[in-house]
Structure P
Amino acid sequence: MAGPRVYTLMSLREGPFNEIVAGTKKYEFRTHYLRVPTIAFIYVSGTVRSVKAAVEFDRPIIGSCKEIAVISEECKPGTYDSMMNYLRGKTGYAIPVKRVIPVNPVSLASLRMIFPGFVVPQSYYILNKEPALLKYLLERQIV
């Protein structure tokens, strides 16, 4: 029997975010993440500075830097060396993208007005530990 759904808030740069939305980026690569399927609300950094969508991720593939670099290379030829450099000999996570869930965007300024002390995650954090923020973001999903 499956446990409760796990939600995260994840930061991405605009380029990788747009590739996920376009369907050309099939995996998100990380040096650490959860070991279960998740739904991640995506905070797009840079000039966007907003939560723009949610992404349903499947259970990550966890492997050596070489194993993950091979997956990266298969998805996007020419990325093997940069993935090896990114992982630097550590275990890596290839997190499969299942689908993008549209949300009404919410800016960083709005989040900070509604949730004083809101901090953008460096990588990600678990929203289940922040029930008021999770409820707010879930209500922004476009059904």
Structure Q
Amino acid sequence: MSTVVVTRPIDAPVAVVWQVFTDLSRRREWLSAVTRVEVRSHGDFGAGTVWRETRQMADGGEVTEEFRVLECVVPDRFVVTSPGIGADYRMTYSFQPVVSGRHRGGTMVTVVQDGSPTAPAGRILALIFGGLAAETAEGALRRDLDDLAAAA
């Protein structure tokens, strides 16, 4: 199992950051790596929400992943899962108001991504490429939060 944690201050109130991040219909507009979003559930963002997201990879190819919201506490945090190829992922997003310092009035966003191999081949690959995979995931999460900051 590998864990990646990324934290970033965003100079916008929690309510604004939450609204931008959870408006799935507009995700493609502000996430630079996302080329397509298909919402597969109905109603407001919350537990049970499902969407598919297609991203442009560094090598020019595309990858589509499905995300499912397991838990949601508006506007504080939500947890999503995504089955991968050889591994499953769980991401916890938290949105905390910044009450002092340079980013006062803004939001501290933290993402914790846990990956668990689901097949023997995934376990072997995790041993061999675990560090590289974690660095790749961290870079993607940082880019997403930079995009969120620009949109909010």
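Structure above, values below:
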read-out: Structure responsible for 2.6, with distance in nm of label points 7 Å out along Cα→Cβ at positions 7 and 63 calculated and labels P, Q on offer; value: Q
read-out: Among P, Q, structure where Rg and Dmax of the Cα atoms in Å as derived comes to 15.3, 44; value: P
read-out: Identity of the structure behind 1.4 (criterion: distance in nm of label points 7 Å out along Cα→Cβ at positions 87 and 135, calculated), options P, Q; value: Q
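Computed from the coordinates by the stated procedures, all read-outs in this text should not be read as laboratory data. Because the structure is predicted, anything quoted here is derived from the model rather than measured. Cβ atoms are built from the backbone, for glycine too; each structure is taken alone.
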